[in-house]
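Bear in mind that the values in this text are calculations on the coordinates, not laboratory data. Predicted model, so just to flag it, every value in this text is computed and none were measured. Cβ atoms are built from the backbone, for glycine too; each structure is taken alone.
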Structure 1
Amino acid sequence: MTTLAPNIGTVRRADRWLLLVPIIADILFGLGPFILGGRFGMLFGFPGNDSFLYRCAGAAAFGYPVGLALGLWRDQWSALRLPVIATLVFNVASVVVCVLAIAGGAAMPVVYLILLASIAVAAITAVLLRRYADEPRSTPDISRLFRYGFILGGVLASLFGLLPLLIPVQFAQLVGYKGTDSFVIQQAGAASLGYGVMAFMALKSGAWQEVRLPTIMALIFNGLACVASVIALLAGDPIFIVALIGIASFVYTVMILIAIQRKGAI
């Protein structure tokens, strides 16, 4: 009988250092927009309108470094695989957004910085996914109800990813905002799309060992989105969409907390 190496499934030290790149980048572009709202965009030359959309973008982006950092702490590739896949999707979409902005001829200098960072992160995550492609997978063990939660989360995250990516101005105006900062809106869509793909990959996996960190990432995203909704309502933003997102994110946050407490057996 073949004996497995004692370090099978562990992440190499060099790869752990590589993952610090997306962690640092997403902390900056997560907390910055969430805390400062539109003022974060103004720092880089954008009009800075629609602070709620900035905060939603920050809420989505900040879930990524949390998931990756917790995965590094656990030091197991099985825990990191899905957050790494989501990070790859996020950054590939970000590269496309940056290239289109630059091709449009009116890109701010920060767009070039984000492009370089996104290319680097996409390359790092793609290399890691290929390097650990043969690592063993965990046995599915989450409940059917939890699977339905991933389906719902995947559909909603994909919807709120693709619409801002494809029609950023029209999407913002449809929900009552100005839509002047289309690049930021598209970046928010890129971040949300990563969650959508991750949710469907988690559904395919079905193992708590692998879906735990995506669940925590969704908790961060929805919890911060709920806080952003409260801030927006107090600031007098359009009530319908803000209240809708606020209620949905609150309900989803509670559901996720129950799922985490029960380790996917709900």
Structure 2
Amino acid sequence: MDLAAIYHWGTLGIVAIACVGFPLLFWITVPYGGRHTSESWGPVMPSRLAWFLMEIPAPVFMLLAYLRGRHAGEPVSLLLLTAFLVHYAHRAVVYPLRMRSDGKRTPVLSVTIAAAVNVVNGAINGLAVSEMNAYGTAWLADPRFLVGAAAFVLGAGLNLRSDAILRRLRGPGEHGYRIPRGGPYRFVSSPNYLGEIVQWSGWAVATWSTAGFAFLLLTVANLVPRARAHQRWYHETFPDYPPERRILVPFVW
């Protein structure tokens, strides 16, 4: 199968997963450890290791696919590759090392599903920026790149700040959950998810690729139902949870 066929079918696969998964995930909360952990999903593994195994396929297969492209090494495609890899270096390595896992476990089945999706998603986005699209240096001044890059950075910053607030909720040796407060948590229950959606919206626009928009669709399909599940869990767990705090979009939802 040639690269164009891999890109075509891989992108269709991601879109199909997003379209099927979006309504399904409103009814089934996939357990990734922590508050939504479920023993009904079979064997489990430490959540820190699980997170690494789920996320690492995306940058690995992004890089492998990127290197096959005709435009690999060109300045703009290299910049886009770097942005993707920096995000996933943090997500797959730094974040798990810093997370307070407290002995939490994640089902192997969840890890396997997420890793498989990341294999395909990483590969098609690698092909998007090195094979399927040619970006001359003039693209750096294109409004689509400028708006997309700004959204990517803004979303990444929101995600990092939100995660930092969550990490500070518990000190060493402390267990249990608390209500996150301050910063973006004044407005929504899942600002880290909002940050991810903004970030990959930026990626889709900056790359102006079908793979980028498929990734955005997948992100929305996964995180919107999950944000709703978080909101419901907070209200069920904490009677004093701020009633004015929205789910994902400030002042709206």
query = When Kirkwood radius over Cα pairs in Å, for residues 46-181 alone is calculated for each of the structures 1, 2, which structure yields the highest value?
reply = 1
note = If mean count of other Cβ atoms within 10 Å over residues 118-125 is calculated for 1, 2, the one returning 24.5 is structure 2
inquiry  = Suppose helix-only ellipticity at 222 nm (-39500 (n - 2.57) for each DSSP H run of 4 or more, over all residues; to 500) works out to -26500; of 1, 2, which structure was it derived from?
reply    = 1
